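Take a look at the structures below.
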Structure P
C-alpha cells in the first residue's frame, strides 16, 4: 500500500534548511575561562614562552624570578630575538592569531603566549623592540580579558625605559628583543608563609630551589636537541628588587633521554617503520639503555615512568614517555626501552598535538599499527625489540669489573657531567668536591682544600676570562677544565696525611698549569 506522504518526505530528507539571514556571533568573554583552566604546570607554561623566543631567532633566553626579601613579585622571560612591530605585537596578543607559521616553527595554534600566561598569572605584559621600529608594549589582564577582551596599549617611552633597566648582560637585547612579564603569578602562592620577613624569605628560598630544579629539568629535556646544537642558550636566575642584586645564574643543560654513553644491547638503536594508508610511513628509532644507569637523563623524574614513546616536532620534545595505550605505561622491566619518533607534517592530522604541547593524542588504531611495525633492516617485529629490552632488564648473569672508588663531584661541574662520573665510578660516602673560582696569587693556578666536611678545588679567578674566551661566566662554566682537575685532584682532597711526594706532584702540576693558562 502506497503512503501518500512518502513523496513529500523524500523531497525533504537530507535537504539543506532554508536560510533567511546570517548573523556574526562574537565569542563571549566567558570563553576566557577555558584558557584560564588550560591545565598548564609552571615549567610547561614557561616552555611555551621559550617556543616564541626561539621562533623569533633568539640566541639567548633568560627566565627570571623577580623577588624581594620576603616575597615573589613577578616572572620574566627575556630574549634577544628579532622583536615585534606594533602590528606583530597586536597579532601576538590576539587569541586565535591568524599568523601563518613556517613549517619549522615551534608555534602552532596562535594561543600559546596567551593561554600559558593567563592560566599562570593575572597579568601579561609584552614589551618588544625591533632594530627599525623602536619599542612597543601591550598588556592583557585577567579582568580586562574576562570583561570584554580589552587589551592595554603601553606607552612606548615607558616600554623602552622598562627594557633599558633590565640587568641581563648575557641577553644582548639592546638592538632587538622581547620581555614577557607575568604579575600575580598563581604558583607563587606556594611560597607564601606567615611570620616575620626572615621566615617568609626562607619560604621563598625553598620554593625557588624546588622550582629552579623543575624548570631546569623540563626545559633541558624538551629543548635538548636545540641546546645540544648550540642554537640557543637558556638561563635561569633571580633578581632581588630590595637589594638590586642578581642571584646565581644557572644555564639550562641539555637532558637527552637517549644520551647514554653506550647502548645497553648490541644492535641498537634500531629503526622500525610504522605504516598508515593515508599518512604514509612513520619511522621509529628504538633505543635500549644500559642497566642500572645513574645518569640524570635516564633517571629524569622516575625511569619506569619515562619508558616508551618520545614524540618530537621540529626537534622540540612534545611527549616524553608512556606507550599511548599500546601496553602498560610503567612496567618496571621495560624501563630501559625508549623510542624516538619525529612527527612529519603528514602525520599530524592523525596524531594530534595537544594545544599546550604537553603530549599527543593517538587514534585507537595506533596500538595495532605499533605492534605491526617492522625493523627497516632485517624485517624484525617490534615485539622483538620489546623482548630485548625486557630480557636485558631481567638478566642477572655476568660480573662487571669494579673501579676504584672516588669522591663524589659537587658544584661547579655541569649536572650531566656529574651524572656521567657517578655512572662510571663507584663513589665514597663522603661530602662532594666543590670547584670554585677565587682570587689567588698570580703564580698559583689551583689550591686543594682538604677539609673533611667541605672538600674543594679552587681555581685562580685571574685566568677565568682567558679560559672562557667570549663565553659568559656561570656556575658551571669551563666544564672540560673543571672535570679534568676534579679527576686529577679529587683523591688529594680526602688525604689526611700529605707526603713530600704529594707536595712535589701538586707543585709541579700547578707550575705547568700556570704556564699553560698564561698562554691562553
Structure Q
C-alpha cells in the first residue's frame, strides 16, 4: 500500500464540484438558518468538550457529499492509515511523519516514554527547588533559545496556559535581534537561570548565535565548568551540544520522524513542562492523542479535521478565496495564529505535487487573524463590508478561567454575534446606503467548554490534521520545507559582504545598493 499521488483536478468528484459550484456560487444563503434548526443540527458535531458548528458556510448537504467523495477518490483514508503506521510519507526526505507517536499513550515507543520520564524527573526537580545552580541557589528562570518550530509551539502553549503557570519565569529568545536578547538577559541572574538550547542540528545560525550571546553573558559570573549545570540541549547532534559545553546527560533527543513545526509534544516542549508542571504537560499530550483517535477513526462526515480541511479546499479552489482567518476569543491564545501560520504555510506552501509536477491549481491558503474582541475594532470592517470575503474560524470557550462571568458573557456575546452578523448581514437603510451589510460571509464555530491543557492539546492536533487533509487532497508533500533554505544560503553571502565591507561581493544591483547604504549608516553611527 503506497501513499496516494492523485491529481485532484483529474478526478470525477472535482469535476462534479466544479459543476456544483456553478449552481451555488451566486446564491445568497444568508437566510437559510432563519427558523431552520434542521440545517443547524445537521451541520454541527459534538465531540468531548468541543461543539463544532459549520452551518454558516456557503454549502449544502450536496456540497459536503461531493467534498467527501473527493476525499475518498484521492484516497485520504489510506493516507491517514499510512501516516499513523509510520510509513515514510515525507518522501522527499525519506522520513516518516510521526509527531502523533510522541503522544500515543496506547502504544508508546520506548524511546518516547523514556524521554517523557526524563522530562518529568528534570522538570519536577527544578520546580521543587531540589535542582540547584552552580552557586547552590534554586532555579528561578528558564530561557528557551530556538527558532521556528523550536520556539513557536512551546511559547504559544506557555502563553495559552498562563493560568496554570507556576513560579518559574519562562523567557523565549528566537529572533537573532541583539536588542531583544540583551533586554531579555538584563533582568536575569545567571546563578538562578537555566538555559534550554533547542536546535535539531545544533547548527542553526540564529539559535547558535543567540546561544553564544547567552553563554557569554553567563560566563561573566560563572566558570566554564558551570555551563554543564545551567545549559540543556534538545537536539539530534549530541557531539556539537557537548562541544558547546552542555553535559551529555543534559542533551534531550529529537527524532528525524518529527518535523520541527510539530515537535512541541516531545523534548522540544521541555519549557512547557517547566512552566506548567509535568502533569499538565502530559494532559496536553493526552488531549492531542484523543484528537488523533477521532481523526483516525471517525467517518469523514463526522470528522472535525476532515470537514475543516474540505471546507478550506472548497473556498480556496472553487471560490478562489486565498486567505482564511482564525479568531480566538481568549487573550491567552494571542500566539495561536502565529503558531498556525507556520503549521499551514510552511507545510502547504508548495507548487510541485507528489509526482514531481508543477501544479496548475492553488495550494497553501494564507492564514491570519488575532484575538477577539480586539480584532473587531481592527480588521472586522473588511470582513463585514469589504470587497473581499474571508472564511473565518471562531474559537471560544464556555467557561472563564478566573471566574469573571460578567466579562466573559460580554466577550462571548460578541463571539456569537459576529458569526451571525457576518452570515445574515443587514438590509440597506434607504436613508443611508453605507449601512448595508450583504452577509453571506462564511464562518466555522468551535465552542469549547474550557481552556484546559487537555483541550488545548486537542485543538492544536485538530489543526495539525487539517494541514494533513489539505496536503493529501492537493497532492503535495506537507512535511518538507525546502523553501526555507534558499534565503539562508543567500544570507551567507550577504553576511560575508558585510563582514568584508564589500557590497560588490553580491551581484544583484539592488542588494549592492542596500548594503552600501547599510555600511554607510553604520560608519556614521560610529
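Each value in this text was obtained by applying a stated rule to the coordinates, not by laboratory testing. Source: prediction; values computed, not measured. Cβ atoms are built from the backbone, for glycine too; each structure is taken alone.
From P, Q, which structure was distance in nm of label points 7 Å out along Cα→Cβ at positions 20 and 140 = 3.9 calculated on? Label of the source structure: P.
Tell me which structure, out of P, Q, gives 3.1 once distance in nm of label points 7 Å out along Cα→Cβ at positions 68 and 436 is calculated. Traced to structure P. Between structures P, Q, the greatest calculated value of FRET efficiency 1/(1 + (r/R0)^6) of positions 356 and 484 (r between Cβ atoms, R0 = 41 Å, to 0.05) is seen in Q. Given a value of -13500 for helix-only ellipticity at 222 nm (-39500 (n - 2.57) for each DSSP H run of 4 or more, over all residues; to 500), point me to the structure among P, Q it was derived from. It was calculated from structure Q.
Comparison across structures P, Q (criterion: relative contact order in percent (Cα under 8 Å, 6 or more apart)) gives the highest value for Q. With Rg and Dmax of the Cα atoms in Å derived from the coordinates and found to be 24.8, 79, which of P, Q does the value describe? The value was obtained from structure Q.
Comparing FRET efficiency 1/(1 + (r/R0)^6) of positions 172 and 188 (r between Cβ atoms, R0 = 35 Å, to 0.05) across structures P, Q, the highest figure is found for Q.
A value of 2.2 for distance in nm of label points 7 Å out along Cα→Cβ at positions 268 and 444, calculated from one of P, Q, originates in structure Q. Looking at distance in nm of label points 7 Å out along Cα→Cβ at positions 316 and 500 over structures P, Q, structure P comes out largest. Quick check: 3.2 is what I get for distance in nm of label points 7 Å out along Cα→Cβ at positions 324 and 420, calculated from one of P, Q. Which structure matches? The value was obtained from structure P. Comparison across structures P, Q (criterion: distance in nm of label points 7 Å out along Cα→Cβ at positions 412 and 460) gives the highest value for Q.
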